[in-house]
Structure P
Amino acid sequence: MKSKKIEKKIIEKLKEVFDPEMPVNIYDIGLIYEINIKENSPVHILMTLTSPNCPVAESLPREVKNKAEEVEEVSAVEIELTFEPPWTMDMLTDEAKLELGMF
């Protein structure tokens, strides 16, 4: 139960990070694939980018790490970048689709 509360706090922080190509946060775009929280080990975040050639390929994972580490209960974060499965517009949440005028 405690890890769900921490995960929720991390998600709220990650919603403060925006993709430079879309006016929507990276969580609602679908760039965060997994948030794994285990006691006595770093939080592991599996994420992707909108494309392998994304202009923020170096800075965005660092920003995600820094935001997640702002959560009081989080002492360390490991970011794993993947392109499997590749990101698609289908990964947008309904909130993101609404914000982008796709409804």
Structure Q
Amino acid sequence: MNIVHVHVHVRPEFVEAFKQATIENASNSVKEAGVARFDVVQQADDPTRFVLVEIYKTIEASAAHKETAHYAKWRDTVAEMMAEPRQGIKYTNIFPDDAGW
């Protein structure tokens, strides 16, 4: 499993537009064969902060995701909405060791 948490800080005036673009991207991402899960969460006490929780079956699937048209559209659409550059942090699953994907 290849797990990535993408931390995003959005400028306040773009929160709703960011949510719309990101939900569209996530909806298409979960259709990819190599994507096990793709969650979009918004921080409860600061609605300008989001985390995308991306779980890929393989490292190759993560790379393939970045080659899709829907990812490119999202990346280009939200670029100017961010208050600071997004940060992707990679994780490795340790429990459960077989997530059933």
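Here, each number is a calculation from the coordinates, and none is a lab measurement. Note that the structure is a prediction, hence the values are computed from the model and not measured. Cβ atoms are built from the backbone, for glycine too; each structure is taken alone.
One of P, Q was used to compute relative contact order in percent (Cα under 8 Å, 6 or more apart), and the result was 45. Which label is that? List each step's numbers first, then the result.
Details: P: 31; Q: 45.
That value comes from structure Q.
Upon calculation of distance in nm of label points 7 Å out along Cα→Cβ at positions 77 and 93 from the atomic coordinates, which of the structures P, Q produces 2.8?
Corresponding structure: Q.
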